[in-house]
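I've put the structures underneath this note.
We did not get these values from a lab; they are worked out from the coordinates using the rules stated. Here the structure is a predicted model, which is why all the values come from computation and not from measurement. Cβ atoms are built from the backbone, for glycine too; each structure is taken alone.
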Structure 1
């Protein structure tokens with residue numbers, strides 16, 4: 001079992017940075033600690049930029065009828081009004097006994113005056129910025145340790161080569177590896193078994209080529225992948241479909257959301273938002289809707305059948321026919337801005 005951190009035990013925590021998974025870990029730690037102290041503890045989230053934030057915060061700081069411990073998460077104080085800032089500073093100076101307070105700021109200059117004032121109040125700060133290479137490796141090692149496992153240097157390298165540099169995806173992969181393998185020390189063999197995919201081509205390569213509107217590159221990568229792994233058809237469609245879901249979530253998000261709010265809603269690390277922004281510019285909503293239908297057909301083809309109105313359940317495909325139909329459906333997904 002993972003040891004409780006200093007932030008878990010603190011009554012006021014300031015989480016600074018755009019790495020959504022780290023911010024979420026801080027909140028979860030404080031919440032878990034609060035529930036040990038009071039099993040009836042509740043969580044209340046307040047978006048600092050909302051018009052109603054000041055009233056919500058004042059109400060949350062007031063003792064409740066049932067007297068339960070309340071973890072108040074004030075999200076995005078870079079957008080806080082003066083009223084919200086004043087209530088926060090008063091609360092920090094004399095925190096009610098029934099309250100634990102988590103305050104988030106994405107970093108940067110916006111809202112820095114309030115941020116600096118809170119820091120001077122001697123609250124416990126948690127660094128939640130995007131991790132550099134060495135820090136990322138240390139985070140992965142720590143995550144294996146959190147699951148009471150160890151990993152070789154080769155496993156750490158192989159994991160990053162397979163998954164990429166997104167912390168959220170990497171931590172999820174570590175958790176999955178620890179659940180699916182029994183070895184006390186996980187090496188590159190286990191990582192390759194679960195995440196290496198096909199030689200030289202990962203699922204995110206195919207997804208990026210598709211949503212970056214690079215059909216020739218997509219076709220080349222897909223054919224190379226299939227040549228090296230005949231069982232890669234289903235994962236290929238899954239990866240491209242996952243990219244489409246992220247793109248649709250990003251495209252349909254409210255325009256006034258901050259990156260700190262947007263990243264967890266879309267389900268991607270903050271650094272990936274700039275790639276989604278560029279991809280969104282290449283597609284119209286009706287093209288994305290058509291893409292969803294075509295990917296459903298590609299998924300069916302990847303499993304060896306194709307729709308045929310005259311045959312219940314569809315028509316079965318030979319392996320060469322499967323690839324033909326998948327390529328046809330992929331190539332039909334074309335950006336109108338190419």
Structure 2
């Protein structure tokens with residue numbers, strides 16, 4: 001990266017703060033309709049006209065809004081995805097992005113002083129978990145059909161989805177496998193979102209929702225397939241081994257483990273998304289990190305799995321398929 005690109009990257013922090021301010025002021029929701037002047041929007045947002053006009057002009061310059069005369073309007077994408085009045089509103093994603101501004105300010109302190117373990121004390125916040133689950137559903141869109149197409153090339157049977165979140169992957173799999181059934185285990189707030197998202201689909205009749213902690217929940221026996229999606233990076237190797245051994249015991253001989261995650265190459269600098277995700281895990285988990293494919297293969301072999309296959313997905317993610325050794 002040349003110096004001009006480095007500086008441009010820093011300058012994009014300004015752009016990020018501009019869009020985040022607009023989200024906090026609900027600019028895109030207020031502009032849902034024929035458009036407003038800066039004065040009109042300032043009144044709705046309870047902000048100054050001077051500041052609002054400068055913000056709207058900056059958003060227009062960035063291509064996030066459109067301006068005709070003195071009136072501002074959404075673009076098709078800001079209208080569809082950022083207005084709270086539309087069906088396409090990215091509710092969970094917006095929630096997480098708005099939190100990014102303050103949360104990433106913790107990066108320097110975390111690097112200097114280590115993880116803030118006090119932040120992980122106490123019970124999980126149901127309100128946060130609900131919004132987070134919506135965000136995970138929105139993020140899963142590009143991957144769900146691809147994952148389902150890969151894994152349904154073999155029989156699914158009895159599917160156990162651990163840390164299922166909104167159940168997006170299980171839903172896509174069940175749609176392709178009419179005889180399969182799924183058991184979703186996660187926090188209660190996440191399962192509430194899953195139920196709401198899939199309640200109008202026929203596949204919900206083949207879903208069972210089981211609130212529970214992954215370390216304490218009963219996984220059952222003779223499972224055909226276990227889905228371990230975006231769980232690996234939350235825990236350290238010892239914790240992952242505990243869960244992988246439980247999975248191994250729950251699977252029938254020859255049963256499959258399906259693991260979805262961001263995996264690093266051995267140099268730990270590629271792919272790009274996975275390398276940056278390492279810092280996210282440093283700040284937002286008690287013990288988690290991003291694993292290399294080599295490290296993951298080692299964990300799987302040490303816990304009784306073999307015949308490991310890797311399928312590349314988008315954005316640095318991959319699907320690992322492993323089989324319980326008899």
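Say we calculate distance in nm of label points 7 Å out along Cα→Cβ at positions 71 and 127 for every structure; which of 1, 2 gives the highest result? Don't jump to the answer; show the numbers that get you there.
Working: 1: 2.4; 2: 3.7.
Evaluating distance in nm of label points 7 Å out along Cα→Cβ at positions 71 and 127 on every structure, the highest lands on 2.
Out of 1, 2, which one gives 160 for volume of the Cα convex hull per residue in Å³ as computed from the coordinates? Spell out each step's value before the answer.
On the way: 1: 180; 2: 160.
Structure 2 accounts for this read-out.
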Original post:
If helix-only ellipticity at 222 nm (-39500 (n - 2.57) for each DSSP H run of 4 or more, over all residues; to 500) comes out at -17500 when worked out from the coordinates, which of 1, 2 was used?
Top reply: 1
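Comparing FRET efficiency 1/(1 + (r/R0)^6) of positions 175 and 207 (r between Cβ atoms, R0 = 25 Å, to 0.05) across 1, 2, which structure shows the greatest value?
On the way: 1: 0.70; 2: 1.00.
Comparing 1, 2, the top value of FRET efficiency 1/(1 + (r/R0)^6) of positions 175 and 207 (r between Cβ atoms, R0 = 25 Å, to 0.05) belongs to 2.
For structures 1, 2, calculate mean count of other Cβ atoms within 10 Å over residues 135-142 and state which one comes out highest.
Checked 1, 2; max of mean count of other Cβ atoms within 10 Å over residues 135-142 sits with 2.
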Subject >> Which entry (1, 2) yields the derived value 15 for relative contact order in percent (Cα under 8 Å, 6 or more apart) >> reply: 1
